[in-house]
1. Comparing P, Q, where is distance in nm of label points 7 Å out along Cα→Cβ at positions 27 and 227 highest?
2. If you rank structures P, Q by mean count of other Cβ atoms within 10 Å over residues 99-106, which sits at the top with the largest value?
3. Please state which of the structures P, Q yields 1, 5, 13, 18, 21, 19, 13, 7, 2, 0, 0, 0 when P(r) over Cα pairs in 5 Å bins from 0, in percent is computed from it.
4. Computing mean count of other Cβ atoms within 10 Å over residues 59-66 gives 14.8 for which of P, Q?
5. Where is relative contact order in percent (Cα under 8 Å, 6 or more apart) largest, in which of P, Q?
6. Can you tell which of P, Q yields -6000 when helix-only ellipticity at 222 nm (-39500 (n - 2.57) for each DSSP H run of 4 or more, over all residues; to 500) is derived from it?
Structure P
Amino acid sequence: MASIGSYQLYTIETGRFGLDGGAMFGIVPKPLWEKQISPDELNRIPLKARCLLIESGDQLILVDNGIGDKQDEKFASIYALDNDSEDLTRSLFALGFSKDDVTDVILTHLHFDHCGGSTQKVNGKVEVAFKNATFHVQKAHWDWAELNNAREKASFFPDNILPLASSGQLHLVEGRFDLFPGIEVIPVDGHTRAMQLVRVHGDGRSLLFTADLLPTHAHLSPAWNMGYDLWPLTTIDEKGRLLEEAIKEKWHLFFEHDPVVSLCDVVQGSRGPEIANPRPLHSL
């Protein structure tokens, strides 16, 4: 457990999966990126679906919720899905919580590896997994996902999204602002339209949940971006601007997908931003 301001912060591990290393690093040559994260025989690099739990009083806020467990064997094989040792339910239980205790879910965006745990199958029927929670999504991103463009069709799954619309639990937000006192949402557009990062701040300290703007620590360099990004030049601009702010204000970075590094500081090195003091969240 760690704390910032009035909030207690916990790491929630929801499982492991794999994505093609070339897709994860875009134009970066394999001889360079494989020094950072080694691929398997199918060129997939290991990734985590790591989420952030924020507690204050009667409020329990979950930022993203992983892939979930609705997938069939073919999907699990393609994405090297592994939630045998860690999943959302068990991670919450280990901290003394259940899905019913969650009051709010902030979804950075609606790609399957970030929102798949929002719904679950019960007796063959898909239903919302957090029955007492409000789901917060940027309106521009929700509208974008509804268009279901050809480029992202394999990332937007109806079973993850449609039940939220019909549940009455969906709250669409707009822009950069404090959603709750000390919890800021920051929309960015390079990866997908209006993905939102989450910054927890208080007492002069900040932690930034980097989502897919910085999926791993290896993506700090300007050109080290994902082939999945819809607008890579926008990603470069947004990353540069936010990392400049993070260095100046001494923000901590929390990585959602890095297989090893969950938390670090960021400093200005001779060739650009660099990670410093990588450590688990409870050492914050």
Structure Q
Amino acid sequence: MPSRVTQNMMNSQLLRNLNNNMRRMDDLQNQLASGRRINKPSDDPVGISYSMRYRSELSANDQFEKNVDSANSWLDYTDTMLNQAGEVFQRARELAVQGANGTNPQTALNAIKSEVEQLYQQMVKIGNSEYNGKYVFNGQLTDVAPYTEAAAMSQSSDNVDIRFEISPGVTMPVSVTGNQVFGTPSETDNTFRVLQDLITALGSGNQAGVNNAIGKLDTRLDKFLEVRAEIGARSNRLQLAEQRLKDIGINLQTLKSKTEDADMAEVITNLKMSENIYQSSLSAGSRLIRPSLIDFLR
């Protein structure tokens, strides 16, 4: 038996259709305003799970990029300090070679001795170099100065490296210790001991002692150059890691955009269509609710 369609049923259906049309327009307007296809989980439950994963990976990747940038800054500063130390090494050797000349009077040796004393103080200052308030040559004990002028030859730095995580599960040492650069107290070519021995030999006119200091400066300089080469290798690796992280970031941004972002041309087209449908619904509704009691009595 066919059911009877009443005016109230038609009015209710009209309101439902109008509400559906308005809801569809509201969704499209939100997409147009935000530029995103997914504005709440109900828009795409599967898509939002991918979006959250991409966002999490992007956040982690950004942190790795910051770590690499910090590591680069640390290595650059360390290399600058090592360059200064290398200049001190070279000047000390030049002075030692001058002092080894047997024709120098004691007054000349005393003048050379005075300059070597200044170089010793400068080397101690380099050993206590600070980057952002942290001592770069004292391992993980960054709040403690590793050397003093009075006892540098008998002092040892902390030997635990500072490491930065540059990718998931991958850490890289960025520090070099004072022991690596200047030598341990037990090494005969400890930089501070050699300079002090050179000062003593120059002050006493001991030519054999000066010559002995030259040989020890040479062996320490070789070890020093190995440390600088290691710093250069780490810097090269960080550059590769930095480029890789940038590529990963671009890829994740692309995937996130494909998942979240709206196709603006499609959204605008659909919005215009929805507006036309809504206007048509209003026009049809105005004719539907037009009949009055007099129309039924005719």
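1. Working: P: 1.4; Q: 6.6.
Biggest value here belongs to Q.
2. Numbers: P: 20.2; Q: 13.5.
When mean count of other Cβ atoms within 10 Å over residues 99-106 is computed for each of P, Q, structure P gives the biggest number.
3. Values: P: 1, 5, 13, 18, 21, 19, 13, 7, 2, 0, 0, 0; Q: 1, 5, 9, 10, 9, 7, 6, 6, 5, 5, 4, 4, 4, 4, 3, 3, 3, 3, 2, 2, 2, 1, 1, 1, 1, 0, 0, 0.
Of the structures listed, the value fits P.
4. On the way: P: 24.9; Q: 14.8.
Of the options listed, only Q reproduces it.
5. Values: P: 18; Q: 29.
Largest calculated value belongs to Q.
6. On the way: P: -6000; Q: -25000.
Answer for the origin of the read-out: P.
Each value in this text was obtained by applying a stated rule to the coordinates, not by laboratory testing. All values reported here derive from a predicted model rather than from experimental measurement. Cβ atoms are built from the backbone, for glycine too; each structure is taken alone.
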